[in-house]
Structure P
Amino acid sequence: MSVLQSIILAIIEGLTEFLPVSSTGHMIIGSSVMGIAQDPFTKVFTVAIQFGAILSVIVLYWKRFLQSLDFYFKLIIAFAPAAAIGFLFNDYIDALLERIEVVGFMLIIGGIIFLFIDKIFEKNESKPDQEISYPTALKIGFFQCIAMIPGVSRSAATIIGGLTQKLNKKTAAEFSFFLAVPTMFAATAYKMLVFYKDGPGFTSHEVNLLIIGNIVAFIVALIAIKSFISFLTKHGFKVFGYYRIVAGLVLLILYYLGVDLAIV
């Protein structure tokens, strides 16, 4: 992997991790187009740079992370379902992650759903921002489990989960960002632990790429999060729906044409 390729992947990660468009699908397309999808380091890199994206949430919302222990208890409750299901069905989930066509179809299905989300939950927008209750946090946590199907998008699942609990789009999106911190940290820590246990370790060049990738992912994610909240409250989900459908079709076309793709 070159420095330029690491920057491109980090930009993709920063842009797509918190948008409801499936970062997995975009990483597959990006790494495959650049011809590095099969490189073992690419798989580690795309997980490791999630740390930069996580840090962007903490920096942007640092006051929320310092306000009370109650905030953390709600995150733990929301995180618990995914943690439990991930632990119990890890092998099945890993097997499903190898099904690239699943990513493509789920992008399209999610996109179609997004075309109607604004209309379905339009009454929610008349409600003010509100605190997340413990039952609401748990229910959103169960929605997050749906994102274990590759291509669903963790942010899409949790935002829709929040909307079903009568939250407005801004509140649902922000809680999705907060919930990403323990979820992504756990996933990143686990993958890195496995790599260090079974892998050969990093070269100095790879360490430099990881540093660059995390810095770029952090900066891009900062911009993406701030822009997403503003765009979402003004324009809704429909544009993301159309985008997901196009991205899904591109992925399926590449897959059925026999292009060498790999889950990263």
Structure Q
Amino acid sequence: MTQKAVFLDIDGTMVNGEGHIPASTREAVRRAKEKGHKLVVCSGRSRFQIHDELLDLGFSGIVGAAGAFVIADGKEIYHAYIDEEHRKSSFEYLEGNRFLFCYQADDGVVLNQRSSEGILALYRETGMSEERLYRLTGRMHLTEEPWKNERNEKILYYGAPFTVEKVHADLAPYFDAVAISLDGMDEYAGEIGIGGINKATGMERYLKHVGIAREDSIAVGDGPNDLQMMEYAGIGVAMGNAREDVKARADMVTGHIDEDGLYSAFEKLGLL
């Protein structure tokens, strides 16, 4: 079989709602690697949020922070940061409208005290374990001027007074906003990245670097921020636990993450 590059979302695809990696997912990754395919993490998470338990499965690369950085075979080949003008304007917009928000940087989240307290309370209300909460928030850089950090890659927000569509319209064209890909969150929570940088553009950079054709790529995801990567890939796969609008736009729908969904997809695609 032709070598494939398989791009895998984390939350809802490889890591379930309890923060665990199903045994069948571990086996699918192991067997696909043995067949010579390149397995690549493709996530909205920044580097500090991609924990060692996951990376120990042995990936060939990472597309992280929704395309803001790309690592291929242990070498960083691309990294983008929000420019100063738009760090400041985004802060004024989000703080002025009382969003709960944080900037994701490569070593932690950067936020003020008000948002820190609000975000932690919100996550705990969803029943998230303290271990998973720590993995998502990591090191918290508390400052009343979070926009000043030059290594801010993207923004997460919660409890917005507006829908994702309005946030997107308000912050375009420099920024692009999509709904967040975490269980228990609604359309008033989202991710804001630099316009023109997303999981698909990260995939493109990775594929060009390793010399694999786009048609030989596969992308698996479950959330709104996975649509661009699924549509860019030669084959886009939606998990059984994906939102219905995500399933509708996929080339293939597999089983639920906790029902061997990833393993089943790999088996059907001839990767094992």
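The numbers here are math on the coordinates, done by the rules we state, and not lab data. The model shown is predicted, which means the values in this text are computed figures rather than measured ones. Cβ atoms are built from the backbone, for glycine too; each structure is taken alone.
For which of the structures P, Q does the calculation of helix-only ellipticity at 222 nm (-39500 (n - 2.57) for each DSSP H run of 4 or more, over all residues; to 500) return -25000? Provide the component values of the computation, followed by the final result.
Working: P: -25000; Q: -9000.
Considering all the candidates, the number was obtained from P.
Assign the value 19.0, calculated as mean count of other Cβ atoms within 10 Å over residues 24-31, to the correct structure from P, Q.
Numbers: P: 23.8; Q: 19.0.
Only structure Q yields this read-out.
Out of P, Q, choose the structure whose coordinates give FRET efficiency 1/(1 + (r/R0)^6) of positions 80 and 208 (r between Cβ atoms, R0 = 41 Å, to 0.05) equal to 0.65 when calculated.
Working: P: 0.65; Q: 1.00.
It must be structure P, since only it matches.
Comparing relative contact order in percent (Cα under 8 Å, 6 or more apart) across P, Q, which is largest? If you can, show how the numbers build up before the last one.
Working: P: 41; Q: 22.
Ranking P, Q on relative contact order in percent (Cα under 8 Å, 6 or more apart), first place is P.
Assign the value 11.4, calculated as mean count of other Cβ atoms within 10 Å over residues 64-71, to the correct structure from P, Q.
On the way: P: 11.4; Q: 27.1.
Label of the originating structure: P.
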